[in-house]
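Next come the structures, one after another.
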Structure P
Amino acid sequence: MSNPNRKPASSMRRRVLQTVALAPAAAIARPSATQPADAGRSVRIIGPWELSSIDPLRNGYLFSRMEVTETLMDCDLAGRPRPGLAARWSVSPDGLAWRFMLVDGARFHDGTPVRPADVVAALTRARHAAGVLSQAPIADIAPEADGVRIRLVKPFAPLLALLSHSTTQVLAPSSFGANGNVRAVVGSGPYRVVELEPPQRFAVEAFPQWRGARPAIVRAEYLSVGRAEMRALMAEGGQADLAYGLDPGSIARLARKPAVRLHAVTMPRTTSLKVNAAHPFLSDVTTRRALSMAIDRRGIATAILRDPDLAAGQLFPPALSGWHDATLPALRHDPGQARGMLAAAGWLPGSDGILRKGQARFALTLRTFPDRPELPVIATAIQEQFRLVGVQVRVAIGNSSDIPFAHRDGSLEMGLIARNYGVVPDAFGTIAQDFAGMGGDWGAMGWTSASAARALAALPLVSDARQAAPLQRQVAAILQQDLPLIPVLWYRQTLAANPRLDRVSIDPYERTYRLTQMQWTP
């Protein structure tokens with residue numbers, strides 16, 4: 001497949017072949033007289049996400065999505081835990097000792113068995129600050145004869161959900177170099193990597209020694225394509241079989257095209273304005289509420305996403321069970337009241353219409369990125385709506401990494417982001433990462449709440465949903481009141497698929513592309 005984004009070869013972009021030995025050609029399924037002619041054809045997947053690192057702690061989630069790697073736990077469509085590399089598990093009555101018995105017959109793609117020590121090594125590594133497992137109060141992790149034991153300092157109900165996150169992928173020892181860095185992705189899933197060309201492309205094929213049923217799709221490849229319009233054209237022209245990250249205009253056009261079939265699902269993702277609450281212009285909660293009132297969410301949702309129901313009345317969408325509180329008063333659009341609140345906070349119009357307070361002029365930079373193609377368009381709409389209440393905004397479009405970097409060095413003023421609160425099936429992991437303490441790269445900045453911190457600290461101690469609900473609602477109410485993130489839109493994922501590819505579906509938790517479920521139609 002041709003690559004419209006291909007750049008000249010360099011030492012950073014050279015082709016890297018995995019060090020895993022390939023299976024004999026006869027081991028790979030071939031079409032038979034009863035199979036469709038496409039049976040051996042590669043499924044071509046395109047999306048906006050680059051493979052900037054093969055390390056699970058940094059950017060290895062694409063290997064989970066392509067079913068190359070496995071985690072100790074998995075989850076079903078409702079986010080409930082189900083077996084992964086662990087066939088079964090148990091917990092002591094006091095909630096402190098967990099035992100996970102490994103599935104029989106699991107093998108890495110280099111032919112070696114998956115041992116308890118390999119799982120322990122992966123989980124120990126995943127306790128790094130960059131991984132969600134760092135949130136769990138783990139005392140120690142140790143191998144046992146048939147599995148792994150995890151001992152906690154105190155009960156922690158979300159543990160199973162954290163153990164399904166992509167940062168806990170279990171890799172073979174041969175994946176690591178002498179310095180401990182990841183040099184190859186040798187997993188244990190139904191597919192193994194056969195070509196690796198970071199940051200844009202890699203290919204996988206069915207692993208002959210996979211312990212489960214042989215997938216009908218025997219080969220697939222992923223390609224990063226930066227422009228949403230190009231992704232849509234590639235899907236329409238047959239250069240891609242699955243295209244993710246489509247812009248609203250292309251979705252409307254592709255809906256009329258017989259060459260593609262669209263699939264959509266509402267996801268627990270919210271597009272929000274991340275504000276630096278420590279910035280002198282944004283530290284006053286009245287000012288943040290005024291900015292929230294300046295945003296016409298319904299207008300943006302209708303004009304850009306073609307769906308007014310995606311206007312975010314609160315941070316957590318209805319898809320996020322427990323955290324979404326239908327009783328919360330929805331965020332409103334009232335530019336007149338917004339101007340009055342800003343005036344009460346001391347901001348008065350200057351000769352050019354932009355608000356001033358003394359010598360300070362209310363002008364800010366809003367950073368965003370094109371990985372989610374609707375974000376730059378939404379940013380432009382917010383820019384104009386803020387101008388109408390006297391706030392000047394410069395939109396800076398860069399890489400998605402610019403926002404967490406600017407968070408860390410304190411230079412971020414505002415960022416338009418799309419945050420998936422279901423990246424861990426139990427949303428606690430993501431929400432605690434974003435709002436406990438002083439916040440996180442994709443969460444609060446320069447804001448803290450003792451009440452929210454207490455509620456978040458209490459949640460892992462309860463396992464009953466009825467006990468958790470009041471604490472979840474308390475956190476949601478605090479965020480609605482203080483607005484360290486200003487919600488804008490909820491999210492619907494749309495996928496363009498080759499209509500000859502059957503059993504295509506979207507994982508609302510974005511964990512997998514579900515290749516093993518697919519097959520070519522006769």
Structure Q
Amino acid sequence: MHVSTWREHSEPAEVLRAHRITKDFDGQRALDGVSLSLRAGEIHALVGQNGAGKSTLIKILTGVYPATAGDILLGGKPANIISPQHARLAGIEVVHQQGNLIPSLSVQENLFLGQALPRRGRVLVDWKSVRRSAEALLARVGVHIDASAPVCNLRADEAAMVSIAKALSTNAQVVILDEPTAALTPTEVEVLFVQMRRLANEGHSFIFVSHRMSEVFEVADAATVLRDGRVAWSCVQRSELSKPAVIAAILGKNEEVVPPHVVPGRRRAHAAARLDVRNLKTHNIAECSFTAASGEILGLAGLPDSGAEETLDVLYGRTKGSADAVMVDGARMPLSSPREAVRSGLAFVPKDRHNEALIPNFNVQANISLASLDRLVTDPLSRLISRRRERHLAANLASRLQVKMPGLDASIRSLSGGNQQKCIIARWIATDAKLYLLNSPTAAVDIGAKAEIYKLLRKMADTGATVLFTSTEFDEFARVCDRVLVFYRGRIAGELAGSSISETNILHLALGDDGAGPIHRQSITDREGRIG
């Protein structure tokens with residue numbers, strides 16, 4: 001669907017220009033000479049992988065960060081944007097992925113939060129006047145809801161439009177939408193885009209940030225691709241938008257799309273199904289069925305909120321979900337709690353090891369033995385722990401995993417990121433886990449530690465364990481996995497194995513690009529002949 005715009009019939013004026021913006025953090029260059037031009041009535045897509053510099057540029061445009069070098073021009077005139085309030089007064093507003101709304105307050109209270117409200121007798125708030133202003137503002141963005149209703153009662157698309165209405169309440173001419181569709185259904189996305197186009201036709205300008213390539217090509221008039229803090233590619237006309245060009249710019253290379261015929265790869269060709277998931281569902285996963293074999297490293301790839309990471313969370317009982325069945329070695333596993341998951345032989349390594357896995361005040365030994373304390377109890381009544389057995393356990397695992405450390409009594413905080421991660425994995429190896437759920441296990445570790453962790457995962461699989469692996473770095477999957485399931489909008493969009501596991505193929509599927517070549521959903525038949 002493409003709605004004709006007045007941009008196609010006249011040359012609109014430039015409302016914002018970021019000119020050669022550079023930003024340094026402690027000697028590290030996050031942005032290097034980035035330029036972007038936004039015209040009146042334009043929807044300009046800002047695209048790039050995580051860490052490309054999109055968020056940094058947005059924060060500079062909205063006054064959160066000062067630029068190290070470069071200029072911002074509004075209406076052709078230099079603008080010194082020094083704070084979010086100053087950006088707001090200059091006509092720039094941002095709507096973040098999680099919205100700018102307070103759920104417990106009403107729509108009208110959210111719309112005018114932080115603004116002076118009309119008064120009666122200079123004392124009492126004139127709520128009738130506030131309501132009329134709110135209704136007029138909602139009508140302006142095409143939303144017909146009760147202005148006195150609490151935001152927590154709204155649909156996701158309604159809340160998104162209220163956030164945009166709030167931005168327009170300050171007479172913003174530039175609205176930056178940071179992943180506004182992440183929590184929306186396809187129908188809600190369509191409603192949002194219709195209203196965005198209508199507002200653009202009225203002269204409002206949007207910078208639209210999205211990982212979903214199909215959305216970019218549906219709604220954008222122009223686009224800028226960032227990679228490693230630089231502009232990798234840009235276009236100023238909708239007719240110039242090219243999927244191959246955008247994807248090549250995101251990746252920094254042109255790769256041929258290899259047909260994803262499924263081959264055994266490194267996994268055991270006739271290995272038994274260790275995990276069998278049937279119709280898994282959560283608030284963010286529409287439907288998900290798959291199997292994973294003993295001795296297999298199965299990758300779950302996808303962009304944020306695609307369902308890949310959420311699948312690990314619900315299997316471990318961290319988030320609520322349901323399924324027709326989740327079977328581990330033929331036994332049904334309830335999706336009730338992490339305790340039940342551990343009893344079924346699961347282990348979980350979260351992405352944020354500092355806040356969710358490490359016990360910073362404990363030493364290395366205590367961090368490794370944490371999940372095995374029940375096995376180290378010498379007396380069931382006193383619950384005393386055998387410190388000798390605990391030390392032997394920790395020393396053995398630290399040696400096997402080649403943890404570099406001053407000693408078992410050293411603080412876990414004294415270790416490098418890679419060695420901290422090895423300790424967390426060692427914690428679960430000590431439990432004799434048979435199914436490992438690893439969420440970005442190489443995040444924030446150096447390249448040498450990554451290689452060591454890759455080898456460790458392969459050793460785990462070679463001993464018969466099953467590993468479910470996610471990562472925000474798509475190039476890791478080919479180095480680690482036997483097979484990869486790629487998620488898009490809460491569903492498995494495709495399955496890759498063997499030579500078809502590549503960063504390019506994964507990105508095509510993760511962006512919802514069904515016209516990129518022969519990539520399509522594959523089927524694997526397990527030992528019972530069921531299609532997984």
Structure R
Amino acid sequence: MLHFAGWKKALVALICLGALVFSAPNLFYDDAERANDARERVERGIHDAADLAAAEEWPSWLPSSVVNLGLDLRGGAHLLVEVAVEDVHAERMDALWPEARDALRDLRDQIGPFRRRGEGQDTLTIALDDPAGAEIAADALRELAVPVQAGLMGGGGPDIEVTVNGALVTVALTEPAIRAMDDRTMAQSLEIMRRRIDETGTREPTIQRQGDNRILIQVPGIGSAEELLNIIGKTAKLTFHMVESVESDPNARPGPGKILVQDSDGTNTFYVLARRALISGDRLTDAQPGFSQNGAPVVNFQFDVAGARKFGEVTAANVGRPFAIVLDDEVITAPRINEPITGGRGQISGNFTVESATELSILLRAGALPAAITVLEQRTVGPDLGADSIQAGEIAVVIAFAAVLVFMGLSYGRFGMFANLALIFNVAMIVALLSVLGATLTLPGIAGIVLTIGMAVDANVLVFERIREELLGGKGPARAIETGYERAFSAIVDANVTTFLAAAILFFMGSGPVKGFAVTLGIGICTSVFTAVVVTRLFVSLWFSAKRPKTLTI
């Protein structure tokens with residue numbers, strides 16, 4: 001147990017050196033983090049001269065990863081939003097109406113005249129003049145049903161159910177269809193929110209689903225909840241429509257198959273547009289801020305292959321006519337089509353500033369939210385509170401660290417000093433792993449580190465007490481050390497494995513701060529066992545090989 005091969009010594013030394021190197025950037029936290037954020041913005045193409053300068057301040061050949069501080073330590077924004085999943089139900093019914101209309105037109109001789117009652121509702125109600133044809137119409141509508149995609153287990157029955165009440169035929173979503181649609185809507189909303197926040201270069205946001213239709217968003221480093229809401233709060237639903245006419249009366253009746261949409265500049269300019277969009281923003285593959293020939297900020301966009309072909313066909317067929325670009329039920333711009341726009345590239349102009357053009361391009365790249373969101377709770381955690389938390393955590397770590405060092409030094413002398421030196425490497429390894437893995441450190445995470453420091457010497461205590469017992473039993477120094485490490489090893493593994501399992505359960509079953517505590521505790525257990533069983537034993541081995549003592553006192 002006292003013999004270490006040369007390659008083992010080199011490996012342990014390399015690991016300890018690596019821990020010191022990769023944890024060192026945290027001593028220059030602000031500089032390293034500023035360089036990291038600047039490099040991310042440069043890679044995303046949303047940088048400025050200050051970002052280029054900040055990226056060059058930190059040498060590229062040095063590690064620059066630092067521990068990500070959570071909301072409670074760094075400050076930032078907290079939002080709890082509710083997704084209007086019922087809007088998606090209404091959109092499904094609106095999308096079903098053209099199919100239903102075409103199917104019923106083929107049966108007009110049997111069912112007579114029919115019409116739709118209401119729009120934008122979660123049910124589709126069709127009124128017939130002759131109640132005798134209601135059942136025939138219902139049978140035709142039932143054929144429009146499609147199986148619900150209920151995950152890996154297969155279909156979950158039809159997605160619609162049709163009921164008849166006199167001359168009224170009502171189409172509604174089934175419960176399995178509603179559940180599946182809500183799950184898809186929430187999953188899509190989570191992903192789009194994550195993309196939007198990632199596009200800004202913000203690191204380690206917390207975005208979690210809560211309940212059936214709520215999402216919790218916590219983003220460290222953002223100055224206010226309003227700033228966060230500006231990023232994620234817009235639906236960013238982009239559509240292209242042909243312009244039928246321009247009105248100044250907000251009460252103008254657009255007529256069947258048309259909609260009235262106001263200009264985004266807030267003036268009394270209203271556009272009568274075709275209800276059905278020519279093409280939607282889900283065909284966009286890229287959107288970047290730029291400048292027009294006149295120097296005004298614009299957004300340049302690119303369609304995918306299918307979108308480019310469709311856009312080219314539409315513009316070729318409507319040369320000389322205006323078309324409107326609509327974002328979230330407002331007309332951003334309504335240019336005239338002077339020539340066919342081929343190649344799938346276009347430009348959105350309007351009353352943009354550089355900031356608003358950049359923001360819109362981020363929203364378009366991330367995609368539109370499938371439904372509107374309502375803010376239920378918003379608050380901002382100030383950096384002062386985070387600084388107080390960090391200071392309190394630092395004091396706790398220092399006190400725990402000093403107490404352990406003093407205890408081990410007084411209790412075990414030279415061997416206690418070996419354990420103390422290993423403890424320093426242990427803390428460096430924890431910080432290095434948190435930095436490299438990109439884990440987020442929260443206040444409970446600091447508590448986990450403090451607990452780890454207190455537990456880190458447990459294994460050394462077991463070994464040293466076992467060596468004492470062997471020495472009292474009359475064994476020589478070399479044999480007592482070897483036996484002490486051999487017989488204490490199983491107890492060390494058993495104690496730490498059970499604690500690690502508890503940390504793993506907390507990580508997988510918990511959320512938020514509980515996960516932060518579990519991460520630091522789990523990492524600390526692994527590094528503690530390594531430093532106690534390997535690093536401390538290497539120090540003892542090197543000392544014993546150099547001194548060869550005839551007697552030993554612990």
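State the single structure among P, Q, R that was used to calculate distance in nm of label points 7 Å out along Cα→Cβ at positions 215 and 327, giving 4.6. Source structure for this number: P.
Tell me which of P, Q, R gives -6500 when you compute helix-only ellipticity at 222 nm (-39500 (n - 2.57) for each DSSP H run of 4 or more, over all residues; to 500). Among P, Q, R, the structure yielding -6500 for helix-only ellipticity at 222 nm (-39500 (n - 2.57) for each DSSP H run of 4 or more, over all residues; to 500) is P. Which structure, out of P, Q, R, was percent of Cα pairs over 45 Å apart derived from, given a value of 16? It was calculated from structure P. Taking distance in nm of label points 7 Å out along Cα→Cβ at positions 95 and 311 from the coordinates of each of P, Q, R, which one would give 4.0? The correct label is P.
When P(r) over Cα pairs in 10 Å bins from 0, in percent, for residues 175-342 alone is computed across structures P, Q, R, the figure 8, 28, 31, 25, 8, 0 traces back to R. Could you figure out which one of P, Q, R the value 0.00 for FRET efficiency 1/(1 + (r/R0)^6) of positions 63 and 127 (r between Cβ atoms, R0 = 25 Å, to 0.05) was computed from? That value comes from structure R.
Only the coordinates and a few stated rules stand behind these numbers; no lab work does. Keep in mind that this is a model prediction, so the values were computed, not measured. Cβ atoms are built from the backbone, for glycine too; each structure is taken alone.
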